[in-house]
Structure 1
Amino acid sequence: MTEPPEELPLAGITVVSVEQAVAAPFATRQLADLGARVIKVERPGGGDFARRYDSTVYGESSYFVWLNRSKESVTLDLKSARGRAVLEQLLGRADVFVQNLAPGAAVRLGLGAEALGERHPALIPCSISGYGASGPWADRKAYDLLVQCQTGLVSLTGTAREPARAGVSIADIAAGMYAYSGILTALFTRATTGIARSVEVSLFEALAEWMSQPAYYTRYGGTQPPRVGTQHATIAPYGAYTAADGKDVLFSVQNEREWAALCEQFLGRPDLVDDARFATGSDRVAHREELNAIVAERFCSLDSEQVRKLLDAAGIANAGVNDVEEFLAHPVLSGRDRWRDVRIPGGELVPALLPPVDLAGTAARMGAVPAAGEHTERILAELGHSAADIDGLRADHTI
């Protein structure tokens, strides 16, 4: 694998990650994008189980391709003494250690933050768990949809008739984002104070933070926001309506100026501006059904292109409700040159989106997605293992 160019901000940082699924790989992939060397430790005989979530990308998992570019893969049996000894060598050269093992597994393997701090005082350990390393649920397994349910997110998502999960792994993504920012903060702290602080993130607490607005609304309003499909639970009009050609267009009114513009320029109903039913944002939410009927009637007289043009002219934010194929062809992504080819195991090239943060003067590393154990022999050789030793490790299934 080509080493990251020196101009990338995390060039020279080494991350060792005993990772699986989504949350930890998402955190470490972002570090790799910035130039960190990420060594992904996988199980011999199959590797990260996310490799087998599906096989849609030329036989590779869509999850794995998304989460693991620009990394190096080494296989190690961490239940064996020889495997743990190799990991210890890796940690001795690392700046950051990330793990999202099953509850209690890291401590049993001697990979808890306290034990690592004693052996490697300059190492920044990052633990990603389901419900935290302490507390009444510390020993419970947690997956994305379980956490969506436990935080109440599922109760807010869907229609009045039926709740629904968010369509992406939102708890995993939230935890991965906080782990990433926590690691960057810890690296900065170490650079400025010399102190290596551990980082702990749980899926539950990451998504709990994102649930704060509906939590405040429920605690102080006496009832939780309703499920209203593509409508906004606490702002109206804000949602998708169907035009005469059968296509949905979503628009949002955020303030009284926009409400007046909608009434006068789009609905053709200036009398509604001062209608007592719709005088304030809260009034419009309280009379949502009446308001929706007025908007829907207007939509029925226009095709979706006419709707968007009129809303644009009125200064009302709007968008067609895209499916994934339409998203892939979005003119913003092509017009801003956001796609780059990334090589996957087997040699095929697939388009991948650039990281969403552009850092002036740098270009994100968009390296290959590794095969399981692809870099094991090279990394062991870097650690000083001879060819005979590597053959022995392979013979006893340590690698």
Structure 2
Amino acid sequence: MSLTFDDVVNAAREKTGGLPDPDIDSWKEGLEILVKDHAQADRLTERGWGIVKNRYVDALATRMQVDDYIRKNPAVAQAEVKRPVFILGMPRTGTTVASYMMAADPANRSMLRWEAYNVAPPAAPGALKSDPRCLAEVAKDEMMLKANPKTAAAHWEPGDGPTECVHLLAQDFRSLMLAVIATTPTYHDWILFTDMETAFAHRKRVLQILQSTNPGRWVLKMPSDSLFIRQLFKTFPDAKVIWTHRDPYATFASSINMRGGSRPIFEKDEGREYMRQRFPLQMAMHLARPLEVAKERPGDIYNLYYDDMLADPLAQMKKVYRWLGDEWTEATVTGMRQWLQENPQNKLGKHTYSLADWGFSKKDLEPYFSDYLRVHPVATSTEA
């Protein structure tokens, strides 16, 4: 099988009932690189080709719908996105827990997973979890878990829960998510250094649409914002960042194992050589870029440590709220406590991993993490 640029574009046009292509052409470059990478690598299974095509078509179709909605509702794009909070860090450092705890506070607004590809029209006021599109996504989750309960052990996001903005950046075809699900070496390197301005501008438009009917102070999670932190502050100048920290050796092992575990769905095997070659540098850049920006904007970045969160999550979140200047209310505590009770660690199964499983030792990775660990000495790994 194969996939062409025109295959994706024509399918997206058909899915949207003939909506115009996006207003600017920024999305084309990433899609062209991806299609070429897939053809050259020739590693996708028949199922993988279908999944990848559907993902690209959904991303482009959503982009078309967003642009069309803004054309018809231009006032939406004039609204401010006030003082958003972004949770970032290496993958597997507690960004999800922090995100869900803050989402449990009714004063905060998260982007729910079902919304990521159902932006326009936005949900009716108060209908974020009763919108038919949300209910359909939750029903799909239930079927997926029933068919393969082990899929949730490493990471699971319900359709009506907070999700990452990787999905929004993918609608400009500038998203790290698209570089880790399959072997796309040129795209992987390109995404680390390309200009992210148009992807973040699209992300902001999506937030403007979603908040037009269900407003609130945004709290958004995306580990790969670490890579794009300078653009984050350019697009959202009054943003506050919560940077999560965990032993990078354990984090690396957990992340590469989680990503490798999902790749056989798409590819003929886990793609270990591709991951071994590219992931150490990518993960190091998740640390180096925020480390640099933190020196310049110390008042805008809060350091949240994984081990402290595990020991006493409510106490840590109270400190975060004090830093943000947010009110620590009874509703906040009740919501967070309830979420913790309903979501104990390893609720859906234990995720096991090690560096050795991927042919790495701690010594192999020391050069990638040494600068970070001098500032944040969180390493506790005992692996040789």
Structure 3
Amino acid sequence: MDHHDLTDDERELARTVRAFADEVVAPVSYEADRTKTLPMDVVAQMGELGLFGLPFPEEYGGQGGDYVALCLAIEALGRVDQSIAITLEAGVSLGAMPVFRFGTEAQKHELLPDLLAGRALAGFGLTEPEAGSDAGATRTTARLEGGEWVIDGAKQFITNSGTPITRFVTVTAVTGEQDGRREISTIIVPHGTPGFVVGPAYDKVGWHASDTHPLTFTGARVPEQNLLGERGRGYAGFLHILDEGRIAIAALATGAAEGCLEAALDYARTRTVFGAALSTRQSAQFTLARMQLRVHNARLAWHHAARLRDAGRPFKTEAAIAKLTASDAAMDNARDATQLFGGNGFMNEYPVARHYRDSKILEIGEGTNEVQLLVIARALGAV
């Protein structure tokens, strides 16, 4: 854990969450993955540690920290269990952050305390069957009728949308037209709303213990005041949320890359091949060295983006670079670690096997890596 630029408080936070990951999360990770169950007792303990409230002000029940603090926690968790790490990442970046960024004071005081304490979770309903990277192609609609929004449509791949403590989902919907262009707004839909159905959990390649569902809305009605932020600004607001989220995903991916390196290094030192430790072979040494290089570069990238964000400076391009660098690092390290483990690397009981399955989504979620390349190219003026 080569965090060279941390304050004493940040270093202590990283150590605390790392110990929690090793002592509480790791021991149940295999069983949670095998049974495809989010361990709610672990989520509750994360809440008690204050992890869900890290980057929020104390007046809403937060810890008064910043995005670096959140990302340090996500990285430490991602090292041992990506499903748990994404539960925190999505709970903060996609669940609570839209309310904090765009909500009225009434919405913030009503919804944030439970979210920031980990007593409740919320989903972020952006992706649709026909609107992935092209999120502007949203087909879900919401119309005002008798002081209520009437919502029709579908969302897919929504994290934290069906847990026992999920309180609501925030959805983007077309609410009309402005100057010939579709007006996209954001609306809070509480669980239990008639016409709002959470579909069965997906059978995913990885992130088995993470809660992910499709959602359907059929004449679902919520009060007009459930509008989140300014009408017609929903898409723009969600893009800003995704920029922040990319830094957090980069931190998660860095943790995954480090977890693969640590496991591979330990295995190479103890595995005997032709009468000598695998780590004495130069090919293995070079593989481990490249894995360390990726971890180092990924960490530098997300640290830089997070520091810019916390300083109130532009960070869109740096977030894209961090997400691209770190997700590639996680995928490459997972592949190399699995190869070093040989046949054992193909067995799910070993963490590297789970990282191998889990890491692929890091190149897809919160903006595919192709989208990140597009963001970077636009910043260069090449598009």
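Each value in this text was obtained by applying a stated rule to the coordinates, not by laboratory testing. The structure presented is a predicted model; accordingly, all values stated were derived computationally and were not measured. Cβ atoms are built from the backbone, for glycine too; each structure is taken alone.
Couple of notes before you dig in:
- Looking across 1, 2, 3, the calculation of distance in nm of label points 7 Å out along Cα→Cβ at positions 52 and 260 that yields 3.1 traces back to 3.
- For distance in nm of label points 7 Å out along Cα→Cβ at positions 20 and 308 computed as 4.4, the structure of 1, 2, 3 it came from: 1
- Which entry (1, 2, 3) yields the derived value 25.1 for mean count of other Cβ atoms within 10 Å over residues 84-91: 2
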